[in-house]
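As structure tokens, here come the structures.
Quick note: the coordinates plus some simple rules give every number you see, no bench work behind them. Here the structure is a predicted model, which is why all the values come from computation and not from measurement. Cβ atoms are built from the backbone, for glycine too; each structure is taken alone.
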Structure P
Amino acid sequence: MNGREIIAALHAGRRVYSSAIVATSPLWPNLAKQAGIDFVFVDTEHTPVDRETLSWTCQTYNALGLPPVVRLPCNDPFEACKVLDAGAGGVIGPYLETAEQARDLAGAVKFRPLKGRRLQEALRDPNSLEPELREYLEKRNGDKILIAQIESVPALENLHAICSVPGVDAVLIGPHDLSCSLGIPEQYTHPRFDDSVRSIFRIAREHGVGAGIHYWLDVDQEVTWSKAGGNLVMHSSDLATFSRTLKKEIGELRTRLEEESRPKRPQHLLDLP
């Protein structure tokens, strides 16, 4: 799907599939394309990626028809403009807690290149835009995706207001930070965590906003949550999947080969009581 199709699907409640990309090797983009995902989540919050590398990464995924949605290092509209200038197909705002933060990011993602007082006027009242300017902004930015990452109790408390901000296309739960904010670190099967996930999904869908959780531990759990209202299926990451698969296969090889090489007891000893 292209950016406009992804945005439409998120708001309509249709499922969209993605995975996080951490590695910057030129071999990864084709692998991601072959995986059948709809867009890639490119991280710059926890990954040391410079602007030139990020631009190369975004341009490559764009060329393959996979919109690269970039998680910012912080909720700064100037950072959002920088990654969009690099070729990002959208932005993920990390640890977003207020409607004001969401509005500022919407200004950068949906109203670029407006700035200053003109931008603030447009955010307060989109009807203040001249018809020609409105058409120009829609043509330029209508395919840019904005995702608010919900990772704390304050974000959950403010979620109705966050999801009411025009331009927010989806919310994405960051499970590790949310579990810590709830006081139950990494207890993803805890009833309070499960209730929070379901509540976030319910509120988002009430507002016609897409909803998902970035999860990697248990596909069955991902399916359960998706059936409970999540339509943004953000599964694992390239490095996590590589590590998990390699660990499993090396473990299987060790077990089978070491069993074969282990000295066997003579048959007459095996028959002893």
Structure Q
Amino acid sequence: MAVKILQILGLTALALTAFAANSILARLALTETGIDPVSFTTLRLVSGAVVLWLIVRARARAVEASGSWLPAVALLAYALTFSLAYLSLTAATGALVLFGSVQITMIGWAITRGEALSVRQWAGFLLATGGLVWLLLPGLAAPPLLGAALMIAAGVAWGAYTLLAKGTGDPVQTTATNFIRASLPALLISAVFLKWASIDLPGVLLAVTSGVLASGLGYVIWYAALKELKTSTAAVSQLSVPVITAILGILLLAEPVTPRLVLCGLVILVGIALVTIKRSVKASTNSAGRSR
């Protein structure tokens, strides 16, 4: 039992670190190498598609199309705006804006669909939204407006992708299909912008690392851990991604962490926790009731 618990904890920590590494790799590639954001995005998606295809094939399954093109378009929109945003945002700020935007998008969608929220959940939703607005208010410590807007767009796109891909079958199979589909228009966009493309070996290596390890393998490891985690535990554990990103940003990129970022981050994460933990516990209870 103890060995299995350690295995689950190890898989969870590895997956969350992989998700945080995407921000570090993108920031490092787009500020310290010669690669452009379109090429970085395309290489990330294509390499992720290849490794996911190989994993599915290794499981003795054919990569069958599932879902529709909409999730793939949302995935491409996320990946491209994510890369563009990291031309100007620090890794920690980008991860926090992305994470807050994803969660607010998904919670907002649930509200528009008529899902009732408790007073506690409404307070959390307003707290998270207020924290994000506070972070983006003009001032010396405010992130660049364009970069923040692009990362918010990335968060909305990722939230849409999550909602569109939810419950569409085997998650690894579905993710592989969506990466393959997203790679096709990404290659087309790269061809259109070929005249302005800029690529060097360090940039290519970082993009492929992001696609293969932080994206492709990261998702597979997360889905493996998710089978053993309670829904509420999974929701809480994801709150650590911006924190891990900030720590890695300090250690690897020597990025500053301002008091405003720390305070806004706490407000956003506490707000999201108030909403998601309650929602997750309720979902787990309902699921248990149905199984009986």
Structure R
Amino acid sequence: MSLPCWVPDFLQASPLFEPLRPAGSGLEHLHDWPDISALEHLQDKVSAPPVTRSDKPIHFVSQDVSAREFTQQYEPRIYLAGEVQTRVQNWHDLFNALVWLTFPRAKAALNQLHYQALLQEHGNEKMQRGPLRDTATLFDESGVIVVSSDAGLSKLLQDFEWKQLFWWQREAVCAHMKFFLFGHGLYEKALKPYTGMTGKGIILSVEQDFFHHPLPAQLAVADSMLDNFLSGSTAAPIALPPVPVLGYPGWVSDNTDEVYYDNSNYFRPRTMRAAD
């Protein structure tokens, strides 16, 4: 459950919100929830305002719950008109808007995946929602971009070797691996982080100098790489390994103690995951 009230400095409350700080810097001066106009003004602060794959500039608009036509459904309306239906005084939709401004290319790629799948399903009552769209939805809600310059660390993550990764390789993780939360549902959970909070990752290999660049440059590179990755995933579901995000060094105070990583209900080995 997210916070019920507006919190002006929420982006400073946790390192989990770091990716959203450049795009959301104007929010810290507000004493109440941003309205649609305030969200639109945030586009003035980003170097590359979001555009759909159909070349429509993104605009945040009020939600229309009465629309039933295909072109007015959520994802088609974004793709065809660039209009992202957004509820005000709603953390979930606010984070969605901030992710659009932070990772515009990747969000546009996900929107295109949804639109193309919906277009195939439209008018075909027998056609069920496919696994690719399920995976796209999962990443859109709970995705984590994992950037790594160390193949060994990436393999530890893929092999569910959590304590080896986050504790025994702690310094290496801080130097050669970084997590960027992507899913707006995961950001909403980060308002009240809890043991068990897990995302779904896409691992991107980068050169070591990636980590020497300022945050906006890192975000732009990650966005471009994720866009390319998603653009090549049009025929099959994307593999999304689990990422227990609160294991990242320093993201919660509890993980400064080795025993934190002995909680197998959170840092679950591959055998337990496979049995679910």
- With Rg and Dmax of the Cα atoms in Å, for residues 53-156 alone derived from the coordinates and found to be 15.7, 51, which of P, Q, R does the value describe? R
- Query: Given structures P, Q, R, which gives the highest value for distance in nm of label points 7 Å out along Cα→Cβ at positions 5 and 229?
  - Reply: R
- helix-only ellipticity at 222 nm (-39500 (n - 2.57) for each DSSP H run of 4 or more, over all residues; to 500) gets -15000 when computed on, of labels P, Q, R, structure P
